[in-house]
Structure 1
């Protein structure tokens with residue numbers, strides 16, 4: 001179905017997480033563009049939360065009309081802060097961190113529940129983190145084509161330790177309509193943690209069987225949720241402050 005809303009009044013902005021760059025959004029981008037949406041992709045340096053929010057807000061400033069802000073993984077922390085921008089009308093989290101006020105990614109991951117998978121993060125080098133290449137596919141991209149997953153492992157973007165410790169001043173999900181995709185086979189952010197954050201944010205939730213890299217392996221499911229958010233927001237007047245999605249809903253996609 002083609003986007004029937006005025007594409008000049010709304011832009012979708014995609015924000016990547018740690019260890020990767022914006023090129024991972026290509027398949028999602030292509031689907032949305034074919035549907036008639038205006039789409040911008042942020043290239044975060046992932047050096048600090050402050051830097052990444054500044055880069056994201058720069059893209060928001062240059063975007064047409066209202067903005068649907070989409071974040072994957074650590075990108076969720078970025079949109080939680082950057083989403084306070086007055087042009088942002090909705091937030092979409094793709095198996096992402098959704099910190100509350102005063103929280104950081106580091107705080108959210110410091111006490112994993114017993115039995116939860118532990119991401120294979122190597123000791124920092126000059127203040128930056130990498131995943132163990134030999135374990136990258138199993139942890140990050142288990143349902144991605146083997147050759148593509150190997151390329152992702154070998155082309156990792158170093159993730160700044162400082163980015164993990166950046167805290168949220170005010171979570172945008174408290175005042176903006178929010179959607180969340182739970183990846184039920186994620187080995188980086190445990191599904192129970194995803195459900196906790198999505199419920200706390202009052203998000204409209206879908207659950208999809210897939211890995212942490214679900215935006216790469218199942219771009220159709222990801223694009224579908226983004227389109228749902230964009231269409232829902234376009235049908236309602238945007239009262240910039242204190243607006244929330246009407247009622248959280250959970251659905252399963254198999």
Structure 2
């Protein structure tokens with residue numbers, strides 16, 4: 001049994017590669033960096049490359065690639081849709097036709113972020129271009145036989161933004177300004193990797209949510225981390241996010 005990670009250069013793809021290597025699994029992980037190409041790191045740039053070549057010899061594949069910068073998607077809807085919808089769906093179609101189970105990683109951005117409760121059965125109501133692209137990709141991939149969707153909230157760890165920048169600023173005795181009215185339910189890369197591994201093993205169909213019960217504001221998150229780092233919390237200044245789809249009040253799934 002061999003699995004495929006589409007998007008091995010990203011945080012989630014890298015975490016999956018690390019976990020699967022420790023578990024002794026047989027897998028390939030794509031890269032868009034030509035200096036990293038090897039027998040187990042095939043080259044793929046989803047923005048420009050032909051996707052049908054990835055249609056054989058894999059029992060399961062996880063799609064954790066795409067343009068995830070929300071502001072970029074707003075400013076460049078055509079370019080981002082080419083990656084997040086058209087080429088992603090083409091790739092998923094080629095893989096499923098070859099008998100590969102495909103797991104597509106989606107986002108809580110398929111909802112408008114105005115309510116805490118966002119269960120699996122809730123009708124998507126995105127307010128950003130990125131969210132609309134995720135919804136469209138979900139819809140088309142779910143029509144393929146042998147596919148599943150895993151929606152994620154905010155994936156955070158010590159190397160993620162804004163946590164990395166927060167720590168660097170506080171260590172330099174510079175103030176940070178996290179939002180007090182934007183709430184996230186963070187999950188770690190390790191938890192995501194564990195869930196993806198479980199789903200690929202079972203080839204689960206349909207939509208699933210990766211849940212986190214820890215709903216916290218960015219300000220409170222910064223205060224908690226600052227205490228763990230033994231740094232000066234007086235440098236943490238709360239601010240209020242503007243009323244904009246770019247800043248959903250609740251990035252949570254239930």
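Bear in mind these aren't lab numbers, they're just calculated from the coordinates by the rules spelled out. Just so you know, these numbers come straight off a predicted model, no measurement behind them. Cβ atoms are built from the backbone, for glycine too; each structure is taken alone.
Given 0.93 as the derived value for Rg/Rh (Cα atoms, Kirkwood Rh), which of the supplied structures 1, 2 does it correspond to? It was calculated from structure 1. Where is distance in nm of label points 7 Å out along Cα→Cβ at positions 26 and 58 largest, in which of 1, 2? Top value of distance in nm of label points 7 Å out along Cα→Cβ at positions 26 and 58, among 1, 2, belongs to structure 1.
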